[in-house]
Structure I
């Protein structure tokens, strides 16, 4: 079992044994609430949180979802942990936040009522805008009580993402967390300024992000990937019993590119999320509604399909396919090796995500012949 040594994580800035005056006992689960704002009628709006404490002291891990209020796959994953009576912490504490952006969640929206993106306002300010004040509450009450963070996201509206972990790999602990999580694909990316992961990491709480799936859905394969990854990290920190379950191959992506439509039209997709593509391989054909071909979009390099649009109707400049460059030719074959077993979670995920797009090869109109999932 891989182990993250204790000296790599720091003690939280705030204690976990109390929450706003309430005692949080060892070896128990406690439900608490964090007031972050008020409604127009002056009613307090509170984020629901569950805190697990182990028998002994140890690292404190926060796991958050729905930082964008319409991204619900992470909520589904955290609820799996909340409902798992067999999840027992040996040490440390686990802070589970199924809905971080409560105001956006209630509106089925990515954004807060003031149209601001909460994930650009950390660490926030207690005298700023609505969004800045909420970010400040989260930073001072949740991040400050943690040693390590995991933030769960999905693609934005009308897009889907193949599961990948994003982290500031220049931070040694963040890098190890990204590896231990067990995603096939790791993006070397510190995150945008003002994002939860970037600012929490700056504050000494290394935080990674998992991206996977679509908005407004709880997709079983994405939930399974997130739950596996969270438990992997807890195992690595010796917070729970078990072994880290990682795919045989993990690749670090340093370069990514969104391929955009050159003209308006209706797309015929030739690839699916998670697929390995070669340089100049067709990704999609853009045609008129009567089928007249306008242009074929090609991959600029050998890589893996990190994400793509699920909406075939496009206008010029709209993003179609997000490709992560593979540094070595062998990496594509190694990733396919992860999916060789019929019960592989990676194989299942590629197959499930493909159900959201119609994929055909240019020559036959059938699923691509080089796709190992076309016959499943």
Structure II
């Protein structure tokens, strides 16, 4: 637990810094910070926040002290970006964190050589590739598709793991591997032809979203009640957003404007990834921290706010309506803050007896 707390604090700081930067990027005039972080929004949200959180989750599950180096590197790298140290320091530390996550999944694969672990390991490799592109001085927009691949394949690998209870046919699992291959090939092609690569990766995103909608266990658990149903209600719209993102990638390829890029990315990062976060947080947080979460119907409020305001944001992007996008971006941030507030109000400290068993 002593190793987790400082990393969790860095995760929280990175999230709030990323949200601050998000508001600045959509046009809100906020008080100046000691260092300009608007340009670091993507790196803080994807690597310093989500990458660190994923690494921490794996370290807790492994119960190996060395595994905590992975989230520690990305957490400190995020802090380096925030305080204005030379860019190479923060980028290099985050790259080390992604390399460490690859070693973590290699260790896990030795114990459990399964397709879901391979998928998540491939996602970690994509994070590393994106970080190396960024470290090498390329535009961050060249790295972002690889960062997206990291989060997408991490989530898809986890969902494939949970699908074991459905006893999927071998052909269904083979189809999953083919779809992941299409997306991965698209990213590889983007190294040489950014436009063609994004279009091909878009095909992979459409197929991935379709596979999840058809075969994920959420199709069955949405018929349940309580927390189980809430999680399914979070996940299924996320899969639709993944298909929407794929359609944009396929239709647009290399975007001609930042607004189109905004739609192409936030359909993934807000529509897909944050839908997964909203759904999985009630399970992940008690695994990382000594707390339990009590399910409440208010859990749906931030989910509804996020989904509705994201629709408005995408429409504003496609219409080049800067004012509408600005307000939609504000409510996107408010949805995340509301979600955090709901989680905090629903948390209660785990009893010492249960804490000893879990940790």
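Work out the source of -6500 here, i.e. which of I, II gives that when helix-only ellipticity at 222 nm (-39500 (n - 2.57) for each DSSP H run of 4 or more, over all residues; to 500) is computed.
On the way: I: -6500; II: -25000.
It was calculated from structure I.
Please state which of the structures I, II yields -0.67, -0.85, -1.02 when log10 I(q)/I(0) by the Debye sum over Cα atoms at q = 0.18, 0.22, 0.26 Å⁻¹, for residues 22-85 alone is computed from it. Don't jump to the answer; show the numbers that get you there.
Working: I: -0.84, -1.09, -1.23; II: -0.67, -0.85, -1.02.
Attributed to the structure labelled II.
Among the shown structures I, II, from which was the value 27, 25, 23 of semi-axes √(5λ) of the Cα gyration tensor in Å calculated? Present the calculation step by step, with values, prior to reporting the outcome.
Numbers: I: 37, 24, 17; II: 27, 25, 23.
Considering all the candidates, the number was obtained from II.
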Completion exercise
Ranked by mean count of other Cβ atoms within 10 Å over residues 166-173, the structure on top of I, II with the greatest value is I
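Comparing structures I, II by distance in nm of label points 7 Å out along Cα→Cβ at positions 198 and 238, which one has the largest value?
On the way: I: 3.6; II: 2.5.
Comparing I, II by distance in nm of label points 7 Å out along Cα→Cβ at positions 198 and 238, the maximum is at I.
Among the shown structures I, II, from which was the value 14.0 of mean count of other Cβ atoms within 10 Å over residues 134-141 calculated? Walk me through the intermediate numbers first.
On the way: I: 21.6; II: 14.0.
Attributed to the structure labelled II.
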Completion exercise
The value 17.8 for mean count of other Cβ atoms within 10 Å over residues 262-269, derived from one of I, II, belongs to structure I
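Only the coordinates and a few stated rules stand behind these numbers; no lab work does. This one's a predicted model, so the numbers in the text were calculated from it and none came from an experiment. Cβ atoms are built from the backbone, for glycine too; each structure is taken alone.
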